[in-house]
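No lab work stands behind these numbers, since they all come straight from the coordinates. Small disclaimer: the values here were computed from a predicted structure and weren't measured. Cβ atoms are built from the backbone, for glycine too; each structure is taken alone.
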Structure I
Amino acid sequence: MNPETGVTYIGPFQIGDCIGGFGGVGLVVKSANSAFQEGDVVSAVFNWQWTKFFLGTPGELFPLQKIDSSLVNGHISLYLSILSMTSGLTSYIGVKEKGHITQGANQTMVVSGAAGACGSLAGQIGKLEGCSRVVGICGSEEKCSFLTEELSFDSAINYKTQDVSSELQKLCPSGVDVYFDNVGGDLSNTVIKQMNTNSHVILCGQIAVYNKDVPYPPPIPDDIQRMITDKNITRDRYLVLNYQDKFESGMKQLVEWTVQGKIKVRETIEEGLENAGKAFVSMMKGGNIGKQLVRVAYS
């Protein structure tokens, strides 16, 4: 929505144009392309239009992909959460490529924004990859219960009502080895202070500073930077689009875990295109658990 998006892979919205989203799932109602038939369920990663009906042509929308709804027992919205680029693949590849988790190494993982679209998946993936302890940080008691009771996080911290630093000392007595960072800001600085030598920050998001005029990754206080340097903590910019060669194998693993029930997914769904703005504001205020979606239309 800003005049400059700060990234190369997506431009700002233009007045008068239909807004394009990062992902969508829909039904083909008519096709002049032999690759698609009426009734096909299709998805696209980029430029999915926020409207009930739209005409896609090879130059503006493709590649559309037909999806197999039987893989998810008809729960096609999973292609926008666990089986999407922006949630499932971002979480999986981030943990695999930047977390450096080793089976049997007794590593502790902390996740901020832990009840959101990526955080809720990242913590579960961390456990599946071999972390012995996973601690989530979120902003309500409902979310804390969701993490520990439904997703099998070992512990959860409510940053709005608890002292994060003292809670981390109690819950991570041997320090933090992997930090999946969705928020940045003061909260992340608090986590980094308790990270071990040769540990790893997975820099997924920095929502605390998105409205500030700073570069990405945003600068951090000098004392935190010295700590990162002295302890040899990795904190590199991470963009899932740089790992497209990992998409196929990553998606295969995510499908396998989903079918086997090893990963649980929560979605918060707002009904109606007219409520898309309401859903966005709620998400930015932390009103969602899991992936925030909007059901634009029914077939």
Structure II
Amino acid sequence: MPNDINTIAFLGFGEAAQAFLKGWGSDIVPVIRAFDIKTTDNNVAIRDAKNAEYVATGATGAVSNAVALSGAELVFSLVTADQAALVAQDAAASITKGAFFFDCNSCAPGTKRRSAELIEAAGGRYVDMAVMAPVYPKLHKTPILLSGPHAEDAKPILESMGMEPGISGDTVGAGSAIKMVRSIMMKGLEALFAECVLAGRRAGVDETVLASLDKTYPGFDFMEKAGYMLERSMTHGIRRAAEMEEVALTVEELGLNNGMAKATVDWQRTIGALKLDAGDFGYQKRADMILKAMSEK
């Protein structure tokens, strides 16, 4: 870590932020601050849980984005996609001149370019960071792509923190375009599995269908993948829906029909909103849980 970096700020302190910090170690710099909107929630249990995460990871909880940003040379924005632009707008009012602002959120290139304009006008150095895989198990070594005019300057700093960034271009949005287009397939697969498995389960033909698919695509293991895909939507569906809204915007900005992305939004939001604990179950148990909850709702 360069010795002129004393403070890191996290805006949003969910799974990704905590994974990065766990990988780095809480003593990577003298000061680590974080602000997460859950600490302002009306639900005391939600507030207390987030504050406990600050303590457990060695971060100092801040009462606002502005407090978290005070004096920070490195800022990591890790919020849900639907909040990313608002957080950038808020950060522009408080960011330290010359600070790097790493926008790690899953947003359309156009959204990132608009956020970049705000941060740059405030004197910050905006870097589009695309996180290209789940943050577990690799933590801070999860593959990331940087883009924008400050990407080359930011790369050695992140490398000194043990991260492994790649460069996708000097234009903001270059990395996000890769992330967004990839998500059409990755999050779309989860939605396809949900519709196929739930329909198959209700019709009583799920085992036959999945076995047939395994014959068509040997080695894929559709039953195992079905359980995994359902768990992803059950656990992260709301966040994935917000991301897929940005994917749909990306496809629209490219002048193409975004019907697949929009359908994925619907399935991810529908399953995520059920707030089910996926547990340590196979696909059939998880599918039955979803179908039951959908019927009751």
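To test your reading of the models, identify which of I, II gives -7000 for helix-only ellipticity at 222 nm (-39500 (n - 2.57) for each DSSP H run of 4 or more, over all residues; to 500) when calculated.
I
One of I, II was used to calculate distance in nm of label points 7 Å out along Cα→Cβ at positions 39 and 191, giving 4.7; which?
Here the read-out was taken from I.
Could you tell me which structure in I, II was used to calculate distance in nm of label points 7 Å out along Cα→Cβ at positions 127 and 263 as 1.4?
I
One of I, II was used to calculate distance in nm of label points 7 Å out along Cα→Cβ at positions 79 and 223, giving 4.5; which?
Going label by label, the one that fits is II.
Comparing distance in nm of label points 7 Å out along Cα→Cβ at positions 23 and 71 across I, II, which is largest?
Between I, II, the highest calculated value is found for II.
Please compute FRET efficiency 1/(1 + (r/R0)^6) of positions 207 and 255 (r between Cβ atoms, R0 = 30 Å, to 0.05) for structures I, II and give me the label with the greatest value.
Between I, II, the highest calculated value is found for I.
Taking 45, 34, 26 as the value of Cα extents along the principal axes in Å, for residues 175-270 alone derived from one of the structures shown (I, II), identify that structure.
Among I, II, the structure yielding 45, 34, 26 for Cα extents along the principal axes in Å, for residues 175-270 alone is I.
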